[in-house]
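Dropping the structures in below, format is structure tokens.
No value in this document is a laboratory result; all are computed from the given coordinates. Predicted model, so just to flag it, every value in this text is computed and none were measured. Cβ atoms are built from the backbone, for glycine too; each structure is taken alone.
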Structure P
Amino acid sequence: MCGRYSLNLENSKSNFKEETLVKFSKIFTYKNSDISPSTNNPVIFFRNNEYIFDLFKWGLNFDWLPKGRVLFNLRSETVLDKGFSKNLILKQRCLVPFNSYYEWQNNGSSKQKFELKTNYHISYFAAIYSKLGSEGEYSILTKASSPNVQHIHERNPLIIDNNLIRKWFSDDFKDILNTSIELDFSKI
């Protein structure tokens, strides 16, 4: 699941309040059609009744991982059970904005690339983060695929419905870990 995604915040400004655009003007110049792990990308937090935008590295780094490896995806079904992720999901949730993401379907000896989107111009992956000093990193949560895209890949990112964004940042977020959102897809 989700080793690449796209985001063009410059073309998504109409989805945000004017004061947000002014306060985080540097973030709203961001555009990348092939975002990959270990790159710095926009994330969104909710603190003191305000959305905060920042750039964090995609991939959580733990000392028990092999050198050069990061956890860029974590299973939503077990994130509350693992010692290394339990405190992060309870206290350090964020959103990762995206326009589309890419999956590769295995066809025997070849792979077919697909672009997947929601019905919204901009959508949000559920993620957890870690921050040491001014440096932050995040990992996108995954789940079993939605029925209409199971034939492409068995896992997909956990996408937060735009109507559930505030709930994701509340103490009552756990049932969101089991939600699905309908996806459109096309071959590339």
Structure Q
Amino acid sequence: MKTEHSIFRWKSESLAHTKTMTGLALFTALYVLLNALTIQISPTLRISFSFVALAISCRRYGFWPNVILCMAADFLGYMVHPDGVYVPFFALILVVKAFIYTQLFYGKKQVGLWQVLLAQFLADGIGNVLLNPLLLSVMYQMPYWVLVTSRLLKNACCYPFECLALFAVLRLAFDRSQASKMHAKSR
């Protein structure tokens, strides 16, 4: 049986470090900014690249710090761009996505293309196609399958571009930092 201490340290950086909290604040701001720059297709359907900030943060800091990021980013995103009533359950969908990204990215020396493809498939499939329409269906009494169908089409079209963007940003962010560490060690 795990103790509380080990549960809260599972797959994550320590929240006691100033670097971790500063990084989380920056990734939260990036998430809110990218979320504000969305393309609204319909009242319940939009395209955003805010998932990149969450995925990179999960790669760097792990699960528990990103639970805080999800809660803060969801609330701050609503404050920046209020649209209807604030519903904190959308933050739980972000937590599910953070769990997926952490499982496939955190602690890995290098993230491969197959990991990006799988992570984005699961995040889109579970978060965007299944859970988000379920919440919208409960909130607005809209037919669940109509929402699922439109999201399935949108996510199928966006999936290759999302994977490409995420893979490129992960390579750019982490391969460069690893190369600079190797260069510093060689001196």
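Of the structures labelled P, Q, one was used to calculate Kirkwood radius over Cα pairs in Å, giving 17.0. Name it. So the calculation was done on P. In this comparison of P, Q, the computed figure 15.1 for mean count of other Cβ atoms within 10 Å over residues 30-37 is attributed to P. Out of P, Q, which structure matches -2500 when helix-only ellipticity at 222 nm (-39500 (n - 2.57) for each DSSP H run of 4 or more, over all residues; to 500) is calculated? Going label by label, the one that fits is P. Structures P, Q were shown, and distance in nm of label points 7 Å out along Cα→Cβ at positions 14 and 158 at 3.2 was computed from P.
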